[in-house]
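So, here come the structures, one by one.
Readers should treat all values here as calculations from the given coordinates under stated rules, not as data from a laboratory. Just so you know, these numbers come straight off a predicted model, no measurement behind them. Cβ atoms are built from the backbone, for glycine too; each structure is taken alone.
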Structure 1
Amino acid sequence: MTASEYETEPGRSARSVKSADRTLQILETLAAADGPMSVAELHRTVGFPRSSLHQLVHTMAASGWVEFTGDGSIAIGSRALVVGTSYLDRDPALPHAVATLESLREASGYTTHYARREQAHVLYLATRETSDSHRATSRVGRRLPAHATALGKALLAELSAAELDQVLGEGPLAALTDATITDRKILAAGLEQVRASRVASEREENTPGVCCVAATVGYRIPATDAISCSIPVGRATEAELARVGGLLLAAADALGARLRAAGVR
């Protein structure tokens, strides 16, 4: 059955689509939350009728997509992890990228990341932490605004001015910290510098105490993926940023060449 055939099937389309949209909104709301949400909090956030929310949540819990905690709050369930992991398992670029991250971590001494741009955000696909990393949770599977990350800036610099406007939209740019650049003119000027140097950077724009440097992986045009190093701000001198930037460019170029040779597109 095609999508158009499904949409015109009498008595099925409107209710089925609404239910699917609401299910996805619940999952995305729980995924974006800092922790489990009470039923009342979830109701206030999504705004669905209580009876519909109750039915959806219990149906999702029965299949493992969400779970109830000891106090009755709701959290993402194990099924979401299984499905998310399958995305990583089928990505042909990821094994090559992971090997590059491990080598780059050893050469730089810093935590390394591999991410892909999804419209105005970047999705973290792999991370290799250093032994002295103080990060409590991995960034794998997390989405952050592209304009607030070095990874995202490297990838946004691949776009024309018209493409950039289309991707970022017309609304205000989100500020994740006091250092996040939200002025579009300042962002555009920074992206011009990235195009010239091929290296993007940000300082505490999404995580206090951390400076990041990134470069794109050129196996697609425009590039969709990038790698980065996270550097404690206390170590992020100009000389150190230049050293790490050189390592990043060499690693990104080598990874791009391997992916093209392997036929990964």
Structure 2
Amino acid sequence: MDENYQTYLNRAMRLILPETYRSQVQHLQESPKFQRDPASGHKPAPFPGYTIATPPGNEDTKNVGLHESLTQYQQQLLHKLGSDLFVPVPPESFHLTVADLIWDSAFRDASQEKPGFEGQLQEQIATIFRQSHPMSEGKPLQFQALGLMVMPRAIAVCLAPTDEHSYDRALKLRRAIFQNSDLIGLGIEQQYYFTPHITLGYFGTIPSPEALVTLGDSFVQLNQQWLEQEPQAFWVDRAELRKFDDMTHYYREPDWAIFEF
């Protein structure tokens, strides 16, 4: 299902074009992952599930410089867009998703309908990672921060692999996960193309249609700094099984599976 390297690069470059921002703002939606609280602003809504991801920001010692840049950039977004529109996630949660597994209602249903579901999921991911060990090369994948990425319900920084080999190694692990018949039997299937990114926050209250034109121009301006600076690297040396209860915290137990690239 995933694209080849050149097709992904072409798509990623289109995501950071001015005309893309100006078109995308017409399709913004309030994210259900946060709920409005009249007294204290937006609060994370329950949204449980599992993912395969890089270590989150507070645990990622490989990319301290980029995480600092992303934290500063997140504050620029908040200042420019306002807290009603932009709901930031904690910088400690910044991560790259290698493979979405299961979330929200699908996770709730599986947990209720399949006794021992979580244990089976954890064991199956551990088995897949063990079987995938021959793919490990002992060197990290290299990505770079490409620019601002506006999705219907979220804002992120888009990442691009710096070489085809890094991209293909990520896809091989994704195929090992999503084509595993036992995992499919648990109700887990691939639903998205691989679009490497780090989510910075979600959309809250969407402004009036008249204000959306100005918002598109704001995104063009906010992306300018990524175009003017030297690309910043994002190194991926491992992928981990992580659980989340909402979109602000991704955690794991010490014995959960890890794949070393």
Exercise. One of 1, 2 was used to compute FRET efficiency 1/(1 + (r/R0)^6) of positions 112 and 208 (r between Cβ atoms, R0 = 35 Å, to 0.05), and the answer was 0.30. Which one was it?
Worked result: 2
Exercise. Ranked by relative contact order in percent (Cα under 8 Å, 6 or more apart), which of 1, 2 sits at the highest value?
Worked result: 2
For this session: Out of 1, 2, choose the structure whose coordinates give helix-only ellipticity at 222 nm (-39500 (n - 2.57) for each DSSP H run of 4 or more, over all residues; to 500) equal to -12000 when calculated.
Result: 2
Seminar exercise, completed: FRET efficiency 1/(1 + (r/R0)^6) of positions 120 and 240 (r between Cβ atoms, R0 = 25 Å, to 0.05), calculated, reads 0.85; among 1, 2 the input was structure 2
Exercise. From 1, 2, which structure was mean count of other Cβ atoms within 10 Å over residues 80-87 = 17.9 calculated on?
Worked result: 2
For this session: Out of 1, 2, choose the structure whose coordinates give mean count of other Cβ atoms within 10 Å over residues 88-95 equal to 13.6 when calculated.
Result: 1
Problem set entry | FRET efficiency 1/(1 + (r/R0)^6) of positions 144 and 176 (r between Cβ atoms, R0 = 25 Å, to 0.05) derived as 0.50 - corresponding label from 1, 2 | 2
Exercise. A value of -0.74, -1.44 was derived for log10 I(q)/I(0) by the Debye sum over Cα atoms at q = 0.12, 0.17 Å⁻¹; which structure in 1, 2 was it taken from?
Worked result: 2
Exercise. For which of the structures 1, 2 does the calculation of FRET efficiency 1/(1 + (r/R0)^6) of positions 32 and 168 (r between Cβ atoms, R0 = 25 Å, to 0.05) return 0.80?
Worked result: 1
